[in-house]
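Read the figures in this text as sums done on the coordinates, not as results from a lab. All values derive from a computational prediction rather than experimental measurement. Cβ atoms are built from the backbone, for glycine too; each structure is taken alone.
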Structure 1
Amino acid sequence: MKQRHLGRSGLVVSRLGLGTMTWGRDTDEDDAAAQLIAFREAGGTLVDTANVYVDGESERVVGRLLKDVVPRDEVVLATKAHGVMGTGPMGRGTSRGHLLTALDASLKRLQTDWIDLWQLHSWDLMTPWEEALGALDTAVSSGRVRYVGVSNYAGWQQGAVAAWQRAWPGRAPIVSNQVEYSLLQRGIEREVVPSALDQGLGLLPWSPLGRGVLTGKYRNGVPGDSRGASQHFQAWMQPLLTEAASSVVDAVLTAADGLGVSPVAVALAWVRDRPGVTAPIVGARTSAQLQASLAAESLLLPEPVRQALDDVSAPPTGYPESLPRWSSPDIEF
């Protein structure tokens with residue numbers, strides 16, 4: 001598997017990341033171990049989790065596997081903090097107290113001394129962002145964290161925090177933003193992508209298969225063994241089970257048939273090679289699903305196919321993002 005720098009940082013990661021959101025619930029530890037082994041054998045390094053996944057059980061599973069199955073130093077380990085992990089007002093959010101407490105708890109569950117990429121899981125309306133960023137600086141200066149990023153930040157939010165961190169020597173630079181991005185969810189192209197390119201942030205798309213819809217499995221209804229039928233994900237799936245989404249899925253299936261590859265490979269190759277993207281994060285429930293994603297590594301979409309997919313899935317735009325990105329007008333005196 002090819003490797004890429006995460007934005008303009010020195011951190012190098014595989015151009016496909018392994019997500020672990022279902023580990024410890026829908027994915028048992030044996031299957032998780034098989035996924036991690038297959039991922040490493042394919043050259044993958046980036047493993048992503050979060051403290052809130054399955055109430056911390058995902059981190060515990062990852063920690064045990066990095067102790068007994070795959071050496072810790074062979075993996076670029078990413079996790080996140082922000083969500084509810086305790087009672088009371090200090091049990092959530094991006095206050096300095098909650099973040100640093102959450103970091104120590106993540107390190108304990110992951111059975112490691114350091115985290116390669118620590119991310120603020122979402123924007124916190126109740127805490128000054130300068131306070132949250134100060135906690136990131138502390139985490140890096142203490143050696144517990146190597147690089148820091150954000151997740152689910154809007155364009156203005158990532159631009160503000162990235163500029164703040166660059167404004168003073170010694171602050172830990174923001175190197176990434178993990179956001180939903182797929183052929184069915186292209187909203188980040190309006191502001192997040194241009195901002196990331198300007199600030200030198202690497203984008204880590206989550207749900208690059210459109211919450212599973214781009215696999216084609218939902219064309220004739222919701223399979224009983226799918227996430228769409230799960231009590232944990234049913235409401236989350238519904239927004240992408242639309243007529244408009246069906247047109248995009250049809251285009252992906254047509255491209256896959258013409259290229260002799262799977263729809264998974266087409267959808268992943270498309271998002272992997274978009275401007276600003278470093279590595280899509282694939283969350284597979286089973287080893288078989290992960291193998292289908294790993295098969296995308298060798299696929300480079302032909303330009304006519306890529307353009308057709310761009311056209312059928314193009315998001316609506318308006319002022320001001322529809323204005324030309326640059327121009328060189330003549331100047332008259």
Structure 2
Amino acid sequence: MRFLYVCDPLDSLSPDGDTTLAFLRESQARGVENFVCETRDLAAGTGSAWAKATRIAMQSSSSSSSPWYEKQGMEDLSLDDVDVVWMRKDPPVDDLFLYACMLLESHDPKKTLVLNHPTSLRLCHEKLWALKFPDLVPQQVVSARRDVLKAFVDEHGIAVLKPLAFMGGMGVMVFEKTDKNLKSAIDLLTGEGKRPALAQQYLPRVTAGDKRVIVVDGVPLAALLRVPQHDDVRANLHVGGSAAQGIIDDDDRRICARLAPELVRLGLFFVGLDVIGGRLTEVNVTSPTGVPHIDRIDGRSGKNTVSALVMDRVEARLRAR
């Protein structure tokens with residue numbers, strides 16, 4: 001089989017902490033011929049799509065001080081000749097990301113499985129799609145208007161402000177209504193009223209951890225707890241949060257049961273739900289992370305690693321096709 005991973009440059013990824021690299025290693029161990037490319041390497045014409053792709057061989061070492069992958073040549077690869085395309089480009093979800101999804105949509109779906117489905121990647125915004133499930137999420141509002149966002153913070157006394165396009169906690173801030181920087185922060189996030197931002201009810205239980213629940217084909221598979229540092233409100237590992245074992249509980253199963261039919265219908269195969277105190281805060285669909293951390297903390301190995309369980313389901317999908 002051949003897999004194509006559309007992702008950021010490999011050298012920019014953490015060799016021992018990136019989920020895309022864990023998938024590359026697992027698929028290679030199963031005899032898959034792996035290729036990688038960036039969004040700029042995709043192309044499409046009338047009835048065809050292809051990529052300028054590099055064949056990759058992962059090395060056994062994951063140390064950042066030694067070579068951990070080998071480039072084995074570059075070719076123009078027709079998507080018709082690929083079994084699976086993994087769309088794993090990190091945000092921002094900007095025009096370049098959307099164009100890449102549109103190019104992937106031009107493939108023949110009977111020949112190539114694209115995970116996650118490129119149409120749904122365009123339609124299901126990670127911070128906005130959860131608004132479809134008001135009983136699962138904390139109170140929140142999305143607007144470019146300063147008065148709307150400030151009124152929300154005033155009503156709740158304290159709230160989280162988030163930009164819509166970024167990832168990894170970038171630009172996320174918490175403000176009390178008496179903070180004299182609040183109006184300035186709103187102006188910054190909205191570009192002085194030109195783009196919307198999100199104000200979300202602050203959940204005090206975030207101090208105990210922000211849980212990432214890995215969902216595959218609508219089924220909760222594993223979880224990771226991300227705990228913020230004492231001097232930061234953000235739990236993201238990217239900004240210094242610490243990783244701890246996450247347990248899938250009744251709240252997680254309840255949330256997944258509600259989302260599963262839509263996730264499956266939309267072709268959102270590999271998803272990361274962010275849950276704080278039993279409330280759904282984000283639905284990560286672009287390039288969910290956390291798999292290597294879960295494997296290490298849970299002590300998973302061999303066929304029980306999360307990447308192995310994910311690839312089992314991918315192979316089942318391919319057999320069903």
- Item | Comparison of 1, 2 - label where distance in nm of label points 7 Å out along Cα→Cβ at positions 207 and 287 is highest | 2
- Message: Matching task: 19.0 is the computed value of mean count of other Cβ atoms within 10 Å over residues 247-254. Pick the structure from 1, 2.
- Response: 1
- Given -8000 for helix-only ellipticity at 222 nm (-39500 (n - 2.57) for each DSSP H run of 4 or more, over all residues; to 500), calculated: source structure among 1, 2: 2
